[in-house]
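Student: Listed after this line are the structures, all set down as structure tokens.
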Structure P
Amino acid sequence: MSEAEEPKHLDMQQVEKIDIRKTRVRWGEFLIESSLGLCAMISIFTTGVIIFILAQESLGFFEAVSPFDFFFGTSWVPLFEPSSYGVLPLLWGTMLITIGAAVFAIPTGLASAIYLSEYASPRMRAIVKPVLEVLAGIPTVVYGYFALTFVTPLLRELVPGLQVFNALSGAIVVGVMILPTIATLSDNALRAVPDSLRQGAYALGATSYEVTTRVVVPAGLSGVMASFLLAISRAIGETMAVTLAAGATPNLSLTFLESIQTMTAYIVQVSMGDTPAGGIAYQTLFAVAGLLFVITLILNIVSQWILSKFREVYE
């Protein structure tokens, strides 16, 4: 082989000097990166401002009210004399609505997702799934009036003595609201399971029911759990539908048949403008909102832990 035909090899020093990137600035990419970074900073800044305001006003509230009385008191009468600032009735009302909505929506939503992903024909899926997703776009105030004009009258015919404003009606309506979230996200998680797992189970002689319950659902459990937690978070933070359907009577009732008040419903009540700003009654707004923020934060942390624990990765 002649010298002209011999391959030329570059030593490491020459390789290090080669810059594969162009030296000129790409202004289009720079603007895109800057815009994305700015959006991220705005989100962080907004969250920080919210936390600061909640903390500042809540500290002013707790200077006048004992934290023990706030977290463990059983009477909530902040706007009248004699005043009482026990948040347990609001917390219990929120949990009552959330539990009732979850009992209704989780089994129904998961069953809908299993049907859509495993049993429904393409034509039926094309009809049912958009209808479910339409429910997620209906304004919450419409759900509240739906509860007052349809759900509550129907329940009063079935349950004698039921109050006009009651926790049962609110829980059912909130359950209908979070149903599309569970059905859609769970359906996406189940459809993401590789088809090879299904075919392998069928090859071993498993029935369709066994493939669904023992292979597909466990394999997509992380996504299913994520849909549950996201739906519960929305149920906890729901405002208008609960305000219209469940009423504004804070109490520690163990039944769904009486009027209750949730934390979000109380925030709406104070935000109407009848409470003078700067007073202790006004500061209860931030104390309750801060508690709701902490509950949502804890729920998100738990959801991240659950997702990391049950996450399945397929190639």
Structure Q
Amino acid sequence: MKPHTTARLAYRAAALFTRLPWSWLRGFAALLAWLWIRCNARESRVTRRNLELAYPELGAAERAVLHRQVLRSTAMQAIETLRLWTQPRERNLARLTERHGEALYDAALAAGNGVIVAAPHFGNWELLNQWLASRGPVAIVYKAPEVEVGDAFLQLVRGGDNVRQVRAEGPAVRQLFKVLKDGGGTGILPDQQPKAGDGVFAPFFGIEALTMTLVNRLAERTGATVLYGWCERIGPDMEFALHIEPAAPAVADPDPRTAASALNAGLERIARRDPAQYQWTYKRYTLRPPGSGEVDPYATAEHPH
């Protein structure tokens, strides 16, 4: 079966699933989180280790509570995303019951120098993508799945009016330069670990983390405005608050470490607003600074206790 055909079948299955009553879907998310914990799944192990690293000041009992909250929120985010992908954009945007900083983005776009929205994996970034597309053309940087059908599915659910998906690969930089030089907008999730040699180490929750330099390179060379953007969950029934805020000028500093440190400081501030809504299931610290003698902190977490 061709990838596009399989992707369409997967889309229809997701659409049918998300038509279930929201109370059922919430219950399914709670069950999924419970199973992750009960089976000591990868999501549970990685989250536990991340919380140990990022919140050493918390006691074991406090971290255990946060661990459960994170996994419930992560499962909920997955269900929300399926719903957002399979419902009309207008209905999804109506879920933004609070909007903060809309005018800031519109003004930056109108200035004609290009806009870079740095979006952490916080709340629901897929809803943010749809909001950005509602304000005009936007280029979304994404990491393509290894399986072709997975990429076909993302093209289907994230596509549509005003959305251009750009693979996070070599040619992406040239494409983004052109978008920004033409005064367009782009969305980047900058809290993912790049490949070794493609970033610099900078502190994130007090730990050196390999951090992408794409944001500061684009901003420095194009003069584009850098903003933070996120959609924060504020209610049990898929209610969200949109936030757009200016990034510190140092995010565009020509020194890569200075820029990456400023970028991470902003991302950390957002993540600390509600730690349960941040994506702690991601291995942020696998690569360690050369010569530090540090080892992959997830090595032991990969093996169930």
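No lab work stands behind these numbers, since they all come straight from the coordinates. This structure is a prediction, so every number in the text was calculated from the model and none was measured. Cβ atoms are built from the backbone, for glycine too; each structure is taken alone.
Student: Compare mean count of other Cβ atoms within 10 Å over residues 92-99 across structures P, Q and report the one with the greatest value.
Tutor: P
Student: From which structure (P, Q) was FRET efficiency 1/(1 + (r/R0)^6) of positions 116 and 284 (r between Cβ atoms, R0 = 35 Å, to 0.05) calculated, if the value obtained is 0.95?
Tutor: Label of the source structure: Q.
Student: Work out the source of 1.39 here, i.e. which of P, Q gives that when Cα Rg over 2.2 N^0.38 Å is computed.
Tutor: Going through each structure in turn, the value belongs to P.
Student: Could you tell me which structure in P, Q was used to calculate helix-only ellipticity at 222 nm (-39500 (n - 2.57) for each DSSP H run of 4 or more, over all residues; to 500) as -21500?
Tutor: Label of the source structure: P.
Student: In addition: Here Kirkwood radius over Cα pairs in Å, for residues 84-179 alone has been calculated and equals 14.6, so which of P, Q was it run on?
Tutor: The structure behind it is Q.
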